[in-house]
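Given below, in the form of structure tokens, are the structures.
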Structure P
Amino acid sequence: MIDALLPGQRLARGVSRHLRSRDFAPLPEFVPAPGLRVDLMALGPQGEIWIVECKSSRVDFVSDCKWGGYLAWCDRFFWAVDEDFPTDLLPEGAGLIIADAWDAEIRRWPEPLPLPSARRRALIQRFARTAAGRLGQLTDPDRSRVPLA
């Protein structure tokens, strides 16, 4: 199973494991707003929201120009890369997580940028509905035949 994952997915797996050990609930491939898709969004035990972008190579990082738009949608923003990634490419203000498919370690903490309460509430609601929808798809893959209330 792990061999079938792409390099960025392996990083996301290790980061997710680490975040769960910190009592965060990670959700991969989350859309905080139309036109944005983050690799991982994690909801913390006190409602804090973190975004983690997983970059598997220099080319992967250089080709991603959308990350600046993610900062308005989280309390903390992190890059997750493997041990061999040239971290000098990464912007200084963001957090840094070194990861592999099995675990991760936070090496640099970003300064928190607290979300406005209305945006936090809307994000938590979208997060919950997305997670519940994915769980529903796992437990009832043919649920498209069931009408919504």
Structure Q
Amino acid sequence: MALTPVNWRYEEQLITEISDMPEGTYGFIYRVTHLPTQKKYIGKKVLFFERNVKLGKKETEALREERKAAGIGGRVPAKKKVIKESDWKTYYGSQEDIKKLARTSKPEDWTREILDFVPTKKLLTYYEIKHIFKNDALEDSDFLNDNILGKFYKKDFI
């Protein structure tokens, strides 16, 4: 059973669309809380997925004709970049314990907070780590975060 989304909040503002976020936002840092257990998780989420999709025969032929008409020689690309909105509206987290809780919970069992809006991929990682350290998420048993960058683990503190 998929969990119906609980709306994201940033401070007191409800966030339901990308247009509710600052212009130029690449992604955001979030904290989800499972209210019955008070377990929390800090993570990052991008707003758009980029995929390379193989061109079909018709698309390849149309592109070949287009390039020929424009006087562009050379090899026709085999793939195109497709950008689509991510699943941020229905996202609770990718950590296994969060996914298990989400499968067995009701939407009203959760809060989803946006902690920071972030303009770049690199800064997204930086701010996620900053919030994990700031909240002592690896050392606090109320947090389900279990590692930082695959280098620092919760088990090291036990």
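Of the structures labelled P, Q, which one yields 23.1 when mean count of other Cβ atoms within 10 Å over residues 50-57 is computed from its coordinates?
Structure of origin is P.
Ranked on distance in nm of label points 7 Å out along Cα→Cβ at positions 58 and 90, which label among P, Q comes first with the largest value?
Largest calculated value belongs to Q.
For structures P, Q, which has the highest computed value of distance in nm of label points 7 Å out along Cα→Cβ at positions 10 and 130?
P
Comparing structures P, Q by relative contact order in percent (Cα under 8 Å, 6 or more apart), which one has the largest value?
Max of relative contact order in percent (Cα under 8 Å, 6 or more apart): Q.
Here semi-axes √(5λ) of the Cα gyration tensor in Å has been calculated and equals 39, 18, 16, so which of P, Q was it run on?
Q
Could you figure out which one of P, Q the value 0.25 for FRET efficiency 1/(1 + (r/R0)^6) of positions 66 and 114 (r between Cβ atoms, R0 = 35 Å, to 0.05) was computed from?
Q
Taking -7000 as the value of helix-only ellipticity at 222 nm (-39500 (n - 2.57) for each DSSP H run of 4 or more, over all residues; to 500) derived from one of the structures shown (P, Q), identify that structure.
Q
Bear in mind these aren't lab numbers, they're just calculated from the coordinates by the rules spelled out. The structure presented is a predicted model; accordingly, all values stated were derived computationally and were not measured. Cβ atoms are built from the backbone, for glycine too; each structure is taken alone.
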